[in-house]
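**Student:** Pasting the structures here.
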Structure I
Amino acid sequence: MGRVGAFSFNGNKIATTGGGGMLVTDDAELARHARHLTTQAKVPDIAYLHDEVGYNYRLTNIAAALGLAQLERLEEFVARKRAVAARYDEALSGTGLTLPPRIAGLDSTYWLYSVLVPHAGEHARDDLLRHLADRGIGARALWRPVHAQPPYAELSVLGTGGVADDIFRRGLSLPCSTDITDEEQDRVVEAILARYP
């Protein structure tokens with residue numbers, strides 16, 4: 001994992017606390033400093049004194065309880081996500097969509113099940129998203145690359161027009177929550193097969 005690992009507990013993750021996240025490290029000094037920053041970098045003093053810019057990143061007791069309850073079901077959640085992915089793999093292979101790769105020795109948790117539409121015109125992804133939305137299916141475009149976001153438009157970037165831009169133009173995530181039913185997933189597949197037989 002490296003020196004520090006970061007986990008997101010956003011509401012759409014496999015296990016959630018409703019928001020926030022967690023850092024893990026085996027570096028005691030780094031852990032101490034991270035904890036210090038989470039308490040707004042407040043130092044022990046009779047008056048409020050902050051020796052750095054810190055933030056209120058403390059996890060509430062209620063959020064922690066929710067996270068622990070989610071952790072107890074994590075294996076169940078991951079197994080369901082993998083089953084949903086396997087059903088999509090089987091149903092969508094041969095459609096021309098690029099499916100998530102299976103890499104020997106690695107097991108994805110399939111937080112998202114994302115596909116790429118073929119190189120079939122500039123609006124192919126958006127056309128498929130609209131097609132799905134018209135049928136009440138909530139698929140989502142992948143994230144716009146950082147260099148294409150307005151706050152960073154003036155910064156120079158190496159390699160624009162490359163892989164990140166291509167994945168953004170062609171990528172979308174299909175519904176794959178842990179509580180999606182087989183019938184709901186079949187509706188997604190049927191709608192896609194109407195466009196990519």
Structure II
Amino acid sequence: MESKPRIQINNFNPSAENIRKAKGILGTFNETEVLTYKPFTLNEHGRILHTWCNKPYSAKFWNMTGSYQQLEQYFQERQTCTAVNHTIFFINDQPLAFAETYPIIGSELQQHIAEISEKDYGIHFLMAPPRSILENYEISSLPLTYFTFNQALRNLYKEASFENIYAEPDIENNHAITLAKLAGFKKLKSVQLPDKTAALMHMDKDNFLV
């Protein structure tokens with residue numbers, strides 16, 4: 001049996017602004033593979049995220065292993081803050097990635113950043129779909145993970161009044177740090193957080209949208 005041709009992921013076409021807003025379509029690969037997003041809800045997507053969080057890679061760096069009830073409690077607490085947003089991304093309706101954005105003011109990063117405003121946010125990004133999904137895409141110098149993260153950031157800057165976005169991956173999480181640098185983040189310094197030593201990384205709106 002012949003293997004299915006892999007999708008060339010460097011052929012990505014971002015959607016027009018009206019399509020993105022109305023249909024949640026971020027863009028397409030080769031006009032057939034559709035990258036979309038929608039607000040994350042526990043009822044619809046909680047079990048998917050729970051599975052992702054308990055995979056070995058996620059367990060090492062996300063510190064969110066445990067029961068579904070524990071994950072449910074975490075999100076119920078996070079959702080008491082209306083400024084915290086959760087988004088899930090899909091490729092051809094298959095769950096692909098998850099993003100959480102949160103205000104820097106009041107977060108554990110606040111003490112490590114000299115000047116902050118209400119337009120400064122942090123981001124957590126997790127991409128842990130079944131390997132069978134990723135194997136459908138041709139590996140290139142800019143992997144599918146990059147395109148998804150890049151479009152997630154672009155959507156945040158367009159949808160929200162964000163000016164600065166910060167990331168705080170574990171200093172041992174080389175994959176996440178490389179991905180952030182590819183997307184345009186700059187490492188500021190290493191900082192000690194309650195659960196890890198993190199690489200504090202920064203991106204501003206003007207540089208990203210150039």
Structure III
Amino acid sequence: MPNPRGPSHEPVLGSRSSMMVKTIITGLLALIVMIGVTILIIWLTIKPRTPAYFINNGSIHDYNLSKDYHLNASYNFVLKTFNPSKRMSVYYDKMELTLLFKNETIGSGVMPSWHQHKRNRTTSELDLESHNVKLSEAMSRDIEMVKSTNQVVVDLKMKGRIRSKLGIWKSRYYHMTVSCVNVVAEISKSLNGSRGNGNGVFCEACW
């Protein structure tokens with residue numbers, strides 16, 4: 001009669017391997033969380049603050065609206081920019097300028113690339129043009145009507161790319177849009193008229 005066998009024992013190699021895998025995964029997750037928290041703290045410490053923009057009332061020169069509703073004119077504005085950051089300077093790529101009257105584009109221009117230092121106030125001159133811009137008959141009547149007051153209320157939009165710099169580190173470029181609404185442009189009869197008075201509007205920036 002065969003001898004009875006004692007209780008069998010399952011190998012523990014599989015359970016040890018499973019515990020090791022769980023430990024590694026837990027450690028990796030903890031490391032990822034720590035890295036994420038560190039990055040968040042650094043970002044909250046050095047994150048760029050949105051610059052403030054103010055545009056002075058502008059002036060219109062060489063205004064001419066033909067009988068077939070083609071507009072030619074030049075426009076001058078003064079843009080004031082303030083970078084509130086104490087740590088970061090700001091790099092601006094060239095910006096496309098668009099001038100609108102009652103939501104219809106009447107002029108355009110370009111603002112060259114520039115660099116603004118931290119806690120800096122910068123004043124820039126903006127020059128735009130209407131070059132043989134075709135207007136609708138209704139729009140032509142409207143712009144001629146307000147022209148009789150020697151003032152035209154327009155909107156100015158600026159689109160471009162912006163990035164921040166802290167020491168040797170530079171952020172990636174962000175697309176930015178600046179909207180200046182209800183800006184008064186005075187029609188000037190002189191060739192070298194002023195660029196408007198000190199009045200103006202604050203602009204809204206999205207980036």
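**Student:** Assuming 3.3 is distance in nm of label points 7 Å out along Cα→Cβ at positions 69 and 85 as calculated from a single structure, say which of I, II, III it is.
**Tutor:** Comparing all candidates, it corresponds to II.
**Student:** One of I, II, III was used to compute distance in nm of label points 7 Å out along Cα→Cβ at positions 37 and 61, and the result was 6.1. Which label is that?
**Tutor:** III
**Student:** For the read-out P(r) over Cα pairs in 5 Å bins from 0, in percent, a value of 1, 6, 15, 19, 21, 18, 12, 6, 2, 1, 0, 0 was computed from one structure; give its label from I, II, III.
**Tutor:** Details: I: 1, 6, 11, 13, 14, 14, 13, 11, 7, 4, 2, 1, 0, 0; II: 1, 6, 15, 19, 21, 18, 12, 6, 2, 1, 0, 0; III: 1, 6, 12, 14, 12, 9, 7, 6, 5, 4, 3, 3, 3, 2, 2, 2, 2, 2, 1, 1, 1, 1, 1, 0, 0, 0.
Working through the options, I get structure II.
**Student:** Given that helix-only ellipticity at 222 nm (-39500 (n - 2.57) for each DSSP H run of 4 or more, over all residues; to 500), derived from a single structure, equals -7500, which label among I, II, III identifies that structure?
**Tutor:** Structure of origin is III.
Bear in mind these aren't lab numbers, they're just calculated from the coordinates by the rules spelled out. None of the values given here were measured: they were computed from a predicted structure. Cβ atoms are built from the backbone, for glycine too; each structure is taken alone.
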